[in-house]
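Colleague: The structures come next, written out as structure tokens.
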Structure P
Amino acid sequence: MASRLAITTSIVAAALFSAASVAAAKTWNDWGAPVSAESLPGSSSQVNTAFNDGCPILSPYDGSLYMASNRPGGSGGLDIWIAPPSGDGWGTPVNAGPTINTSADEFCPSPARGNRFFFVRRLSGTNTDIYVVKKLPKGWGTPEALPTGANAINSPWEEWSPSVYDAGDGNEGLYFSSTRAGHPAHDIYYSINRGPAQLAQGGANSSASDARPNVSHDGLELVWDSTRWGSLGATDIWSATRSSVSQPWDTAVHLGNGINSVAGESRPSMSWDGTTLVFGSGRAGGEGSTDIYVSTRTKVTGRR
């Protein structure tokens, strides 16, 4: 009896410790209900249009909104546009210009520290590659493709949504998705210091499409869109966390509170400080085939 009681007591204590650990580990409150980016005070009426507006991300420098759009005034197909901060929202988007945009599709813009700007360019119907360009005093420099070849970041297939993070010990990590290895749908990969592409482990990948990842600057939180079981529509937004950059991702969590809908949600990205989530959605009530939406959250009291 005594040993059975001791075992029961140990199990209960372990469960309580586990619950306390989970509660203590939570850094953020849940994401709030999303609103159209255009509805924020100060936003231009041209943030969302009757065209396809998506692939949003915020600059870590000044909070400018980078996006991809096929609106009139571009170089052809999808172009990258930049909207400056305005009040609680953003002003009229400006085309990033001919150094970045071509007659092909350019999308998944990703401004990063070091005055760098990553983006994706379509080379053919089945091949897109990731490029990087540096911002110079008089404008953008010449875009350069990231390493290409066997097991490299760029493959003969599709690579989308580059996202840079601190991999520790002075190393830089890059997350992205790809259709390499004969997989008809996207999987999520990462590279350290532009070395070989490695498949992300843990909850980030499934047998379905897992695409357009964005990782927090410390590498401990990931958001992406997926068609995995449990999604409400064509693609939904999921998230995962991990305790360190050397660990696999924990179980994926389907975001609620109206972030996902029966329509498709895609290319979520977090602000540098982690308080703002922007994403594209084709939900009812929008202006075009895809519009940009915003959700915010706050830190749990007492957490840093």
Structure Q
Amino acid sequence: MRIGVDLGGTKIEAAALERDGTVLARRRVATPAGDYAATLAAVCGLVAQIETATRRHGTVGVGIPGALSPATGLVKNANSVCLNDRAFDRDLMAALGRPVRFANDANCFTLSEATDGAAAGAETVFGVILGTGVGGGIVAHGRLLAGINAIAGEWGHSPLPWPQDAERPGPLCYCGKRGCIESFLSGPGLAFDHGQTTGEIADAAAIAARAAAGDSAAAASLARYEDRLARALATVMNLLDPDIIVLGGGLGQIARLYDNVPRLWGYYVFSDHIATQLVPPRHGDASGVRGAAWLWGADEAP
């Protein structure tokens, strides 16, 4: 049995998977905001609940909203800031009394979809998170690629490619730079662009709903978003040439992206033919916790 834990900013979810991917048990709790000790306790509590419910002992994998620095061994780049500069892996393994595997949450999403999801069987997969932030993960030949600096797939902090004059220098990103892909393609980025253009205050979900209902201003905002997404993904395709790109996160639920973005990215991709598919996730919001469970291989789970 494999236990996966998805540690998010608002919730922590745990699930136990059988070898064939069947969910044996699932639990979730609210994330103790800003409280490191309580977060550790919450993860341990969920694992205990899962094992009590299944009456089985399992491997544990955890997806975190950041990465473990190869240089320091501490968490870096986490938007759940209480994790930053903490030895979360060592602390959790000590608390659970067993080895635990860790990966960035976007990497877990990608691993899930590449293992038994929308990209199962593909040689190279790029997974995308389009939500409060923008993240990405890479799976090649069934293996998750973390990178020597633990930042593989972090396309959100590359500059938006082929910027138009109105897009320069770009919004200020929380990383301190301007014009990052995340500052344009995150949910807040779409809302900011719509507000700057129309003067209206609306979140990404409302903009998508208004566009679907025929609102021309919202449709124009989504059209700009789609072109920016096409440009951003084209740079990934030119570098990685993935078989499949899977879109996750809240904005990945906007159905029109899957028709419109592939029609746009041909102008930017350096190829006479594009076979790459853009698809929604098979497991939806559950892919994070499932991918965390899959951090342990089939021959490693008790």
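None of the figures in this text is laboratory data; all of them are computed from the coordinates on show. The structure displayed is predicted, hence computed values, not measured ones. Cβ atoms are built from the backbone, for glycine too; each structure is taken alone.
Colleague: To test your reading of the models, identify which of P, Q gives 17.1 for mean count of other Cβ atoms within 10 Å over residues 57-64 when calculated.
Modeller: P
Colleague: Among P, Q, considering only FRET efficiency 1/(1 + (r/R0)^6) of positions 49 and 113 (r between Cβ atoms, R0 = 25 Å, to 0.05), which has the greatest calculated value?
Modeller: When FRET efficiency 1/(1 + (r/R0)^6) of positions 49 and 113 (r between Cβ atoms, R0 = 25 Å, to 0.05) is computed for each of P, Q, structure Q gives the biggest number.
Colleague: Thinking only about distance in nm of label points 7 Å out along Cα→Cβ at positions 225 and 241, which of P, Q has the largest value?
Modeller: Q
Colleague: If we compute relative contact order in percent (Cα under 8 Å, 6 or more apart) for structures P, Q, which one ends up with the highest value? Don't skip to the end; give the middle numbers.
Modeller: Values: P: 18; Q: 22.
Structure Q gives the largest value of relative contact order in percent (Cα under 8 Å, 6 or more apart) among P, Q.
Colleague: Given a computed value of 18.6 for mean projected area of the Cα convex hull in nm², which structure among P, Q does it belong to?
Modeller: Label of the source structure: P.
Colleague: Can you spot which of P, Q the value -11000 was calculated from, given it is helix-only ellipticity at 222 nm (-39500 (n - 2.57) for each DSSP H run of 4 or more, over all residues; to 500)?
Modeller: Only one of P, Q returns -11000 for helix-only ellipticity at 222 nm (-39500 (n - 2.57) for each DSSP H run of 4 or more, over all residues; to 500), namely Q.
Colleague: Hey, FRET efficiency 1/(1 + (r/R0)^6) of positions 33 and 193 (r between Cβ atoms, R0 = 25 Å, to 0.05) derived from one of P, Q reads 0.30; which structure?
Modeller: For FRET efficiency 1/(1 + (r/R0)^6) of positions 33 and 193 (r between Cβ atoms, R0 = 25 Å, to 0.05), the value 0.30 is produced by structure Q.
Colleague: Oh, and also: Can you say which of P, Q returns 1.00 when FRET efficiency 1/(1 + (r/R0)^6) of positions 137 and 257 (r between Cβ atoms, R0 = 35 Å, to 0.05) is computed?
Modeller: Q
Colleague: Which structure, out of P, Q, was mean count of other Cβ atoms within 10 Å over residues 129-136 calculated from, if the result is 24.6?
Modeller: For mean count of other Cβ atoms within 10 Å over residues 129-136, the value 24.6 is produced by structure Q.
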